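Computed from the coordinates by the stated procedures, all read-outs in this text should not be read as laboratory data. Since we're looking at a predicted model, the values are computed, not measured. Cβ atoms are built from the backbone, for glycine too; each structure is taken alone.
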Structure P
Amino acid sequence: MLQTINLTQRYATKKLFENVNIKLDKNKRYGLIGANGAGKSTFLKILSKSIDCSSGEVIITSGMRMGVLGQDQYAFEDLSLKDAVLIGNKRLYDAIKEKERLYTEGDLSDDKVNARLGELETICVEEDPMYECEVVIEKILEDLGIPSSKHNDLMKTLPSSDKFKILLAQVLFPKPDILLLDEPTNNLDLNAIEWLENNLKRHEGTMVVISHDRHFLNAVCTHILDLDFHSVREFSGNYDDWYIASTLIAKQQEAERNKKLKEKEELEKFIARFSANASKAKQATSRQKQLDKLDIQSLAVSSRRDPSIIFKPKRTIGNEALECENVSKSYDGQMVLNQVSLKVMPKDKIALIGPNGVGKSTLCKILVEELKPDKGVVKWGATVSKGYFPQ
């Protein structure tokens, strides 16, 4: 369905990838992984033909529809939520809107108007044979946590996190043959991520997704595309399968190189020792020929870098790290936190989870004393020094 031939991309003197030849098949879901800056998003944009490559070719099977997850959350501000999803199928959207306009403003006694209405109806049947698009869109929005009471609201009324959900619904609604997703789990809560995972596992076409979430990649991917060493290598299986295979390959390559380096060292020692010895000159010459033929490939340098993050406490924490008692907080009369109490002990590691908008960030800001609660108290241990990394 989708193929690249000698795909190469450079920016000035920087080479992202070179001579990439891959074939992406139907019913396969590919996770595109690699270090930041390796060229994943660029590669996806080239596949979608939204940007040109330096050299090479992208071939898409004739008649295949491609869906690309949008990144501009403010591109549809004046559309209703339902229309912003419907426009994911532009042909159907245009036909429905023109039909509505002609029924409202057109002269229905005009033969040309009626002929055009017939053409538009044909398009609607081709794109939505069961006349179920409205029901499907409403179901998608509700599954993403957006209540039916808001479906006719304008996009401009939504918070940013929900705007991204609409973009996701927009690309999934038409069920494209080829689906390209760049970081689709960004800004999604756990319920929305679970829904997305289940939806993508049912996708029957070709899918390529960029994600740094290994749990998500394990859940949805049947194959991994590893962008590293200025190339793309395909692995069967999910992220965990890739990790095992790639680690084994790296160890094998290193062992083979070390073996050749040892052989090189022994040959050089023999040549240095016996090249001036008449009785050993012939053997030294033979060893020199072996050395000349020895092909020692330099181990390619990976674009990946292991992070080095050290949280070193200034001093030992006492018996209690943090206590929060009956903390409450409201915004514009709406209760966000209601009498929240918790106790954090030394060495506790706590994940704060919940749907978007329920007050997770608000609670964090109150705990680090960047925001005052309406009621309640926050007490830190006397020996605790705190750090906060905001969203």
Structure Q
Amino acid sequence: MTISKVNNGVHKGQYKVRIQPRDEITHKRISIPVEYAQTKKEATKIENQMWLKIQNGYNFSVADEYCSKYFKKYISEQFAQGRWSEKTYQSWQYTSRVLNEYLSDMKMKDVNQVKIRKFIRRFAKDREIAINASSVVAKILNHLRTFFKEYEGTIYTKNPVPLRALELFFRDDEISLSIERYILNQDEIDRLIDEIRRQIDKYGLEKSSSRLAIWVDVETGMRPQEIQALKWNDLKKELNEVIFEISDSWSDVNKKANGHLKSRKKGEKRKTLPISKDLYLHLKEFKNVQQEYLEKNKLVNTNDFIFLNMTDYQKCQLGYPITQTSLNEMLKKLGQDIGIKPNGKRWSMYSLRHTTATKLASIDGMNYSWAASRLGHTLNEFMRTYVHVDNDLNSQMMKLWKER
């Protein structure tokens, strides 16, 4: 029977509701958790709801799983199937640990927006985390929204993590602005390149891998991990200009090449912005210096890396490039040498990428699709992130307004 009265045990006097539907394809019985009701009328209502859920494709087996355990299983499957890089997997593993700490006893079927809001607010309070679009809180909510989206229509009528969850789960006065990146103006760009040239002349090219890499970033706006993986064979000529045609990036965490560019298929290439003749001549000279170093130390550049780590014999022997840490440290030193004061803004290699992109976006007549392609962005990402007034244009407009 679907409904029966319990005569003993902890549910004595209640009505047990149990349905046993069959899978339409395999014809095997589907395991549905038993439910209990105080009255037969209530039990009948539960039974009807169960059958309605079956008709609508409700996934009873997943619904009865513990959320934290099923989330862990989900991310392990995603990684095992090769859908994620190791770095992405590590990021999701952190969310998994947080879920296990705060929602270990909650089943999938019991998750809703109210409980997610309560959990994420408690997490933020316990960790004393600043709330903004780039915070770990936002990242966790994005992970959870993606995960729960898999079960919209089968467990949830609507996602327990809504769009713009940060704004719905926290008050405006609790949300802070994301820390801005420092964007160089044209005078600072010129002074930075001049200082790099001066220090190369002073210390020599053999000890200037990081300086040269920073110069490349100033002119191309590449991601740091893309610069690390640059190969000599990536240097190409295009319409009498010198560019890089890249297809790989480097992971400092895994100490190996990723085998692809960000959000691109393996082997897919991208052309960069052209570099200046001066930079190209420095690179040509640097290639000779690198070759002399390798011959002197009886080493081979097996990866053909331009920015091979020549300050550490062991890492050079292993074929490792310079690290992002060393690049950021050198950039900070160069910034200090030319008087750059970030004033609380982020000052790193990504500042150079944002500077180049912002300059591109402000050029009159610039084709944004071309610019986005050269930087490895989608058009929407480029428009959303970089199409705004840059510092130089802002100064011009202020001057124009004063002189009206």
Practice task
Work out which structure the value 6.5 belongs to, where distance in nm of label points 7 Å out along Cα→Cβ at positions 27 and 307 was derived from one of P, Q.
Solution key: Q
Practice task
For structures P, Q, calculate relative contact order in percent (Cα under 8 Å, 6 or more apart) and state which one comes out highest.
Solution key: P
Handout entry: Read-out FRET efficiency 1/(1 + (r/R0)^6) of positions 43 and 243 (r between Cβ atoms, R0 = 41 Å, to 0.05), computed value 0.05, structure in P, Q
Key = Q
Completion exercise
Computing distance in nm of label points 7 Å out along Cα→Cβ at positions 83 and 379 for each of P, Q, the value 5.7 comes from structure P
Completion exercise
Structures P, Q compared on Kirkwood radius over Cα pairs in Å: the greatest is P
Handout entry: Winner on FRET efficiency 1/(1 + (r/R0)^6) of positions 147 and 347 (r between Cβ atoms, R0 = 41 Å, to 0.05) once structures P, Q are ranked, highest first
Key = Q
Practice task
Tell me which of P, Q gives -12000 when you compute helix-only ellipticity at 222 nm (-39500 (n - 2.57) for each DSSP H run of 4 or more, over all residues; to 500).
Solution key: P
Exercise for the section: Match the computed value 10.4 of mean count of other Cβ atoms within 10 Å over residues 3-10 to one of the structures P, Q, and report its label. Expected result: Q
